[in-house]
1. Once relative contact order in percent (Cα under 8 Å, 6 or more apart) is calculated for all of 1, 2, which comes out largest?
2. For distance in nm of label points 7 Å out along Cα→Cβ at positions 13 and 85, which structure out of 1, 2 has the highest calculated value?
3. In terms of distance in nm of label points 7 Å out along Cα→Cβ at positions 5 and 109, which of structures 1, 2 is highest?
4. Of the structures labelled 1, 2, which one yields 2.9 when distance in nm of label points 7 Å out along Cα→Cβ at positions 21 and 45 is computed from its coordinates?
5. Which structure, out of 1, 2, was helix-only ellipticity at 222 nm (-39500 (n - 2.57) for each DSSP H run of 4 or more, over all residues; to 500) calculated from, if the result is -11000?
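Quick note: the coordinates plus some simple rules give every number you see, no bench work behind them. Just so we're clear, the structure is a prediction, and the values are computed from it rather than from any experiment. Cβ atoms are built from the backbone, for glycine too; each structure is taken alone.
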Structure 1
Amino acid sequence: MNRPTPREILNKLQKARETLQDKRLFLIDQDTIAEHAIELEYDIDHDLHQVLQELLSLASMGDYAGSRPPQKSYKGDIKDLEIFPFIVYSTRFGCRVYFKFTISLDGLWLISLHKERRPGKD
């Protein structure tokens, strides 16, 4: 089977939205996410939750930017959990934004959130 299926991707996005609404957000590498927040010009302490809500609301099945099957994390708290990356165009930032997350029983784990870095893209 070619995973993740469209349904699985949509379910992950919905679960991420629900988990974020429950305010169960964790950062894997806060320093790197803070550096990228400076690059995107938002305040990580005050705006991250809203930024992530906006990106998750924009993301759809066609925005999935991961491998098939999904890669698994090698980092401590989320070791062996599947990672779901997306690339969406954000009017807030005026560019395409790459973000990746995983979901555990604890909540939504943000792994990365930055400008898309592929050459030739906005």
Structure 2
Amino acid sequence: MGKVILDTNFVIYCAKNKLDYVEEIRHLLNEDYELVVPKQVIQELKRLKVRTKKGKDKVASDLALKLLKHNQVKEVSVKGKSVDDGIINLSNENKKNIVATLDREMRGILGRVILISRGKKLIITK
């Protein structure tokens, strides 16, 4: 069974745009998977919640944290010099692992990723 690894920008975007990524991923994938979020992503969201002065970003990071907890997304430890490196390392542990991200650099490095189209639909690259 593979993992779907959630990135910070992905969960914030979903929170801002009221996208139910849990349900959307369920419809998108025809395979068993485990939804996970790196502990470093949780830490980034907490920092954003505290540091951000703009109302919309502050609300989005708070909502993203609440949704992760509500959906019982499993927290995992990743190893790397940065959060992105850790996510890439975790993704490379199993060819079935998929990263949900909006980060263009990561998309270029990784094989399969889950993206959000301009129509605000989740899509998977091959």
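1. Values: 1: 28; 2: 32.
Going through 1, 2 one by one, relative contact order in percent (Cα under 8 Å, 6 or more apart) is largest in 2.
2. The structure with the largest value is 2.
3. On the way: 1: 2.6; 2: 0.9.
Answer by largest value of distance in nm of label points 7 Å out along Cα→Cβ at positions 5 and 109: 1.
4. 1
5. Values: 1: -11000; 2: -14500.
Computing helix-only ellipticity at 222 nm (-39500 (n - 2.57) for each DSSP H run of 4 or more, over all residues; to 500) on every structure in 1, 2 gives -11000 only for 1.
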